[in-house]
Each structure stands twice: as C-alpha cells, then as structure tokens.
1. Which one of 1, 2 has mean count of other Cβ atoms within 10 Å over residues 44-51, as calculated from the coordinates, equal to 21.0?
2. Given -4000 as the derived value for helix-only ellipticity at 222 nm (-39500 (n - 2.57) for each DSSP H run of 4 or more, over all residues; to 500), which of the supplied structures 1, 2 does it correspond to?
3. For relative contact order in percent (Cα under 8 Å, 6 or more apart), which structure out of 1, 2 has the highest calculated value?
4. Comparing distance in nm of label points 7 Å out along Cα→Cβ at positions 36 and 60 across 1, 2, which structure shows the greatest value?
5. Consider the structures 1, 2: one of them gives 48, 37, 30 for Cα extents along the principal axes in Å as calculated from the coordinates. Say which.
6. From 1, 2, which structure was Rg and Dmax of the Cα atoms in Å, for residues 68-107 alone = 11.5, 34 calculated on?
7. Any idea which of 1, 2 comes out highest on distance in nm of label points 7 Å out along Cα→Cβ at positions 124 and 140?
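Values quoted throughout were computed directly from the atomic coordinates according to the rules given, and no laboratory measurement underlies them. These numbers were taken from a predicted model, which means no experiment stands behind them. Cβ atoms are built from the backbone, for glycine too; each structure is taken alone.
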Structure 1
Amino acid sequence: MGFRTLLYGDWHPLVRDPLDVLRGIFVAGAAVMALLGEPGALNAGVAAAAVVAVRFLNLPRLFDLAFVLVMALTGWGEALRLYDRFGYYDIAVHFLVPLLGAPIVYVALARLDTLPDPVDATGSRRHLTGIFVVTLALGLAIGAAWEILEWSSDELLGTKLTRGEQDTIADLVADAVGALAGGALLVAWTVVGWGTVRRLPGGAETRDD
C-alpha cells in the first residue's frame, strides 16, 4: 500500500481511509461511554451519529476532517471534563459546530434537491444572498436544537449540561456568530466554484453539474 493509498484510500467499501477509522473510534467510544453510564454519553452519541451521517455526503476530505475534529470537541468535551477545565471551551464549541455544521446541512439538502445547489449560484448576488441567509438560519436552528437536547437530557436523565439562563444565552450568541461565519464560508466556497464538490477514490474531487 503506497503513501497516497494509505492517506486517501479507498481501502474497502466500509473503511475507506483514515477518516473512517476516526469515525469508528468515535462510535466505539460513544458506545463505551453509554455502557459505563457516563454523563457525556448523550453528547458523544449525537456527535458520533453526525460524523457517520456526513460520511455519505462524500465531502472533500479537508472539510470532512474538520467536521470530524469539531465533533470530537463537543463529543468528548464532557467525558474529559474539558468544559469544566477551560472557561471558554463551551463557547468555542458552540462557535465551531454551526460554522462547519450549517454549510454541511445546506449541501446535504442541496443534494436532495430540497435547496438550490451552490454550483448554480456562482455570479448571482441574489442566489449568494439566499445561500447565506438559509445557512445562517440552519446554523441558528442547530444551536437551538442543541440547547433543547441539553435541557431534555437534564430533565429526563438527570444530567447537568445546562448551567442557567446566562450560560444558555451565551451559547446561543456563540451559535449565531458561528452560523454567520458558516454562511460566509459557504458563500466563499460557492464563489471559488466548488459547489457541491464530491470526493472520489484516490484523492480526487469532482463537482456536481
């Protein structure tokens, strides 16, 4: 196995490359946390489900890697007590998840023909504005859904993920800033001409047309 094959794959339909190895570790870790009754098992489980779901979008590897790493921050932060050890850790996570998550959700919906494909918006200010606004809305929705999930976990499972109104508002503000940045990121992605770029075996990328 050469270096390029080792790095880019595709090794096997189930485990294509190092990114899929990371996903497998993610899922295994979440399962172990659930069996041990760790309070961060819910976070880890949601993050593991997200990284597995994104696999089927065949995103460019760099974007895929960034998303896996960001999900690792939120998924393992509770288990490793990072939220308690570092004062701004929570804010950083709430910024980064919408930053990368919102564009990915938009791309997923575009591939399902639910939203206009970014590849068709190049050069159109109205289309670019629409992409930005919808991505912003998706990022805000992701942040709100996460707060609802944390509150539900505290009420139903007895966890202590929420720390009061001030903490929730700070998280939502960080989500909003991340969503703004995510919208700008997807617009930049579109202007560059990537559109809904897909990965191909051997490290190549192709664009939906």
Structure 2
Amino acid sequence: MRVEVQNDALLIRGRSKVGVVADLHIGLIPYVDRWILQKLKSLRDEVDELVVLGDLKHKIGYDKRVEDLIRGLEFTLVKGNHDGGLKGEKELFIGKFHLIHGHFKPKELGKVLILAHSHPSVYIRGVKERVWLFGEWNGRKVIVMPSFNEICSSTPVNVRRPAGFVFKDWDYLNADVVTLDGIYLGKIKDLRFSIYQQP
C-alpha cells in the first residue's frame, strides 16, 4: 500500500483506492458548504472508499442541517472533537496506516500515523498557505493533513506550535513541508526565518 497527495486529499492505494479528507467544518460559513460538499462528492466518485478524518461539521453539538446535507453520501467518519451527535469510529486501520483525528492519543499507535486536527499552514512574507507535514515521531512515520475547507483558520507551523497530542513531544521542526500542489518547501525549521524577511 502507498499514499499519494492530491491537493487537500490523501489517496491510499492498495487493492482498492481510499480517499481521505479532514477538517471539513461544514456549517462554519453556510454559503461555502455546498462547494465543500461538491468537492467531496467529486472525490467520492474517484475512489472505492471515502474516509472523513474528523471534524466533518463545525458546530460541536448536534446539527440537523449538516445531517440533511450529508444524507445519501457514503463515507466512513473517524470522529473529531467537533463531531458530537454523529456516528463514527474513534480510529481506523487501513493496512499499516493508522487514521486518527489527532485531538486525543489512542492506547496503541500504528506504524504510520495519519492525523488531522491541527490545520497546518506556513506563513511566508505575509501569506499563509495550507500545507502537508511529513515526519517521524517515536519511531513512526507521521502525515499531518491540511484542512479540506480552505476557509478554516489554520496554524502557521513555522510561527507557533499546532494543536494535537503528537505536537506535545514531537520534534516537528524537523518535519518536511509540502504545499497542496506538491511543492516541497523544506523543513519547518528552515522556514522559520521567512516570517521576518522583507520581499
């Protein structure tokens, strides 16, 4: 099995093709919801299975509007901290890949962790861009996903520590940063000076 980045979605390829997205936060700005759902439906048409890696919705409590919007869409939800009132899994294993939202630490961890929750971005010369993070933590490979909803706030990882259990003791400054269109920017520690550079 292998993974591929496709903009703000991850594809896990093996016998079947699994699409993974995270942090949709449907309901954050209602007029954006239809665009997010259209993007999600397009991805669903390209894959055998679809996984939402937490925070499908923005409102922490029950939200009937979101339930109505997603009715009929086939996917597996790995619940995030905003997914109260929805049915879903706490974690999911697909081969060697361990999918968790990232707001709490499970009892056991797989070989390759795929996490969300932190909405990573980088801040360079006054511009903040969503990014992917790839690194190692406690002998495991780590992939941190960007938010699928580009309207969501994000944490510039070259400025401050992101949220999530893995960032509490991970030397994340050595993680590799990749833009949504696949451009490798280097390690986070090498991007820290950029916030002070003038154009």
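1. Clearly, the read-out refers to 1.
2. Structure 2 accounts for this read-out.
3. 1
4. That would be structure 1.
5. So the calculation was done on 2.
6. Source structure for this number: 2.
7. 2
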